[in-house]
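Every read-out reported here was derived from the displayed coordinates using simple, explicitly stated rules and does not represent laboratory data. Source: prediction; values computed, not measured. Cβ atoms are built from the backbone, for glycine too; each structure is taken alone.
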Structure P
Amino acid sequence: MSKDDKILRKIRQSPRSIRFEELEVFLKRRGFEGTQRGSHVQFRRKDGTRFSIVKPHGGRNTVNQNAIKDIIDRLDL
């Protein structure tokens, strides 16, 4: 099982436990490029698909569950 498969399985099974670094690698392998301004990171792909993710801070290291669900829905995962 590849790293992408493991991250995808984790995203589907427990979206609350996804670390920002895992999500960033997952999206970059799917053609997204990330740019950061403040605590927000914009991930964009050449086909126009984009996501705005708040980078966890203040002791948290997991991405907001609603952001993960949005990614799952919009990418048909």
Structure Q
Amino acid sequence: MKGQHVLLDYSKNDDVYELIHIEVPFTLRDNGVGSGFLHSVMEHLQHKDAKVKPRCPFTKSFLNENPQYSNMVVGKS
């Protein structure tokens, strides 16, 4: 895992973060790394009273599986 990074492409407009794309290195996939990363992101944004607008399929799926963040989601599609 050393030297590998998970990337999150996002944009911010006021207190809404549009989560455009998450990139997990191939060698780290299917180990919960992406979900763990998104949990950390969501906890951080929750403390900031921010909202999120998910755009990528992985993020949408993550949020569907983690209803504790449903109050943060705007622009559901």
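Brief remarks on what is shown
- Structure from which 0.7 was derived, distance in nm of label points 7 Å out along Cα→Cβ at positions 17 and 41, options P, Q: Q
- At a computed -11500 (helix-only ellipticity at 222 nm (-39500 (n - 2.57) for each DSSP H run of 4 or more, over all residues; to 500)), which of P, Q: P
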